[in-house]
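**Q** Read through the structures below before going on.
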Structure P
Amino acid sequence: MVKIRFLNKTIKFIYQNGCFGCCNFVQLAKYMETINRSDKKIAIWLLVGVAMTVIQFALGGITRLTGSGLSITEWDIITGSLPPLNETAWLAAFNKYKLTPQFQLLNFEFTLSDFKFIFFWEWFHRLWARLIGVVFAVGFIWFLRNKSFKKAMVKPLLILFLLGALQGLVGWIMVASGLTGDAVYVKPTRLALHFILALGLLSYTFWFALKLWIPKKEILVDATIKKANLWLIGLLVLQLFYGALMAGHKAANAAATWPTINGEWVPTHLFSHQPLLLNFIDNTILIHFIHRGLAYILFIAIMVWSLALINKSHSPFFKKINKIPIILTFLQVILGIASVLTSSGIIAGKWGVFEWMAQLHQLTGMLLLLSLLLILFLVRGKNA
């Protein structure tokens, strides 16, 4: 249907410009270029969203590492976009925070100045999420008004907006889990779910942009590489999930040693919790062990796979990007080891070496996922 509509528009253009018999190929080329340029503009809009989401990941990491996530106890979509504007409003917000388990059990010595610091990071994290929504909404309205969207784009865009709304909802469910009972932080499983859904939103937006940006002539066919790539992405997503559980349980300093885990290659007490399956989401030593084990497996697998990529004779563009996964994997391993070894020096309320290492470790893992998605887009199992 889209192809027929495109053909009709092209014929209409030729007719209107008197091109029969003496076709103005220059004008026709310019016309076709404007159609393609429209797709490129939409792709740029989506890639701006990808970049903003990467920044949101960084802000989320800072919010988590500074313990700021529970400083705002309400979810006001409109009025919450502004911070307290006077001393009375600040005291009211601080008094609400004083009712939380985190203040009563952990931060009971906090002053108003301390509260303002953690409030800022949570507020900025939420503000940036709102800005992402505004950028997508404004762009959507602009492209819709200019009739830039093709029919095939409608469904992906709807899915994109639904994923964004779901991410916001899960974000609040995650925060709410730390505001009751004796919780001083959000529940690790909800943090992990929030993180994985954010990765899903990021990946979907990135893939959509690639479809509009990269021409079909760049698509390669290699079923073996594609199959291995899918396995690597699956393992990496599992690894990132356990990385989020590590963050939620503050599990890095549960074993601040390397290469062994507290002097053991296979730690004792891996399955000390009951029921048995609870260990996989709640036992910090088992979570630590799985996260490290997956890292070793991924490192070896991506090394072998990347060597196969580099040895393949493909397009110039592919040759430019096929080394990215192996570079990011090396960096990710180094940052992971550094995060573990520096975790023994954590000082509550202070940003130090560990926090830098952990933040960079998370961002590198996310970029590694995007690099694998880029190659998955470029290398198909059959002709596109």
Structure Q
Amino acid sequence: MTENALSIVHVLSHRKVRRGGAVQALLLAQAQHEAGHRVLVVVNSKSKHGRVHTSFASWRERGLTIEALCLARLDARLRLRRRIADVGADVVHVHRNDALVAAYFATLGMRRVALVEQRGTTRALQTSLVRWIHERKRPHRVIAVSAAVKDALVAEGVKPERVAVVFGSFDVDRFDPSRIDGSAVRAEFGAGPSTRLVIQVGALTAKKGTDDFLRAIAVLVRAGRDVRGVLVGQGKDDEHYPRIAAELGIESRVLFAGFRTDVPEVLAAADVVANSSTGREGLTGVLREAAAMGRPIVATAVDGNPELIRDGVTGLLVPAREPQRMADAIASLLDDPGRTRTLGEAARRFVLDEMHPDVRLKRVLAVYADAIAVASGRSQAVKA
């Protein structure tokens, strides 16, 4: 450990790594590890024996220490308390509600351990227990992934001085347009020389506006455009959205690509990246990745999205639940290659300046310093 290094325990509600919050937590833990801090990652497990899911293997190979506990169990919370004491934790950083509840009770009486919570959604605090915890003096600080999330927390009664806004980050090696070629994915997706691919990455759900995306593609097809809509992700009802595509008469112009691990290549294949979310987002993660890839983006102006997609500067914004407006915005980009290039370049510059892992690390460490001061009774001031 380097001089002034911290001992940090990340506690995740996630049982396995897919995308979203788990990846964001691991990216931060990896950056902290590489900066010389002592990092332990505790993940959730269905098993009382605490088996780490195989999806964490690649992160272990990068040097992260990862253990698993069934966070809902009382004995596991006692083991978590012992591990926090064993590593001499300065900070316990929790990700999602199950982790918050487990770590809150595990750290009771540990007055010099700073408890920091990560919040990535504008959804309400959800349970009476979580609300009760937020009424206490801990967590000492809350990190919101966007100003929209902070506003939602303040509206729920969380004191604004306890909340710091720190954007998420992205894997700078994987999401680099100079290194990634999307041509193989374009061929796989059946895009001919004149076909334009409009791609949306995310769960196939009402929240993600999947039906609005399909309706926007239908508008483009009816206008005679050679476009193909691609949905990358999964949903609980695998037949629901294909039925909507069939009802719209565009089943041959839409590809349901399912869950993919080659997201950088998928984004590189896109002529336009769309996001039709209807709300309850912190700041849609795939937008950060699409911007890092320098892709032209059309997104709905919900929650934290406008903090990244600045209309006419780093992409185009449209109202949620208006597929005609989304189709018009997509068409405007398809018709103006110069503008798409300018928007994509500006989006990449923005995320490199504001969402690079090094930037996130510096800002999170500033929040930790403040939380540690509050936990030890030395300060009540927010510095980030």
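Any read-out appearing in this document is the output of simple, stated calculations on the displayed coordinates, not a laboratory observation. Quick caveat, the model's predicted, so the values are computed rather than measured. Cβ atoms are built from the backbone, for glycine too; each structure is taken alone.
**Q** Figure out for me which of the structures P, Q the number 2.0 belongs to, where distance in nm of label points 7 Å out along Cα→Cβ at positions 195 and 323 was derived from the coordinates.
**A** Q
**Q** Consider the structures P, Q: one of them gives 15 for relative contact order in percent (Cα under 8 Å, 6 or more apart) as calculated from the coordinates. Say which.
**A** Label of the originating structure: Q.
**Q** Thinking only about distance in nm of label points 7 Å out along Cα→Cβ at positions 179 and 371, which of P, Q has the largest value?
**A** Once distance in nm of label points 7 Å out along Cα→Cβ at positions 179 and 371 is worked out for each structure, P has the highest.
**Q** Hey, Cα extents along the principal axes in Å derived from one of P, Q reads 67, 41, 40; which structure? Mind dumping the intermediate values first?
**A** Values: P: 85, 56, 36; Q: 67, 41, 40.
So the calculation was done on Q.
**Q** Out of P, Q, which one gives 14.5 for mean count of other Cβ atoms within 10 Å over residues 59-66 as computed from the coordinates?
**A** Q
**Q** Identify the structure, out of P, Q, from whose coordinates helix-only ellipticity at 222 nm (-39500 (n - 2.57) for each DSSP H run of 4 or more, over all residues; to 500) was calculated to give -24000. List each step's numbers first, then the result.
**A** Details: P: -24000; Q: -12000.
Answer for the origin of the read-out: P.
**Q** One of P, Q was used to calculate distance in nm of label points 7 Å out along Cα→Cβ at positions 75 and 331, giving 3.4; which?
**A** Label of the source structure: P.
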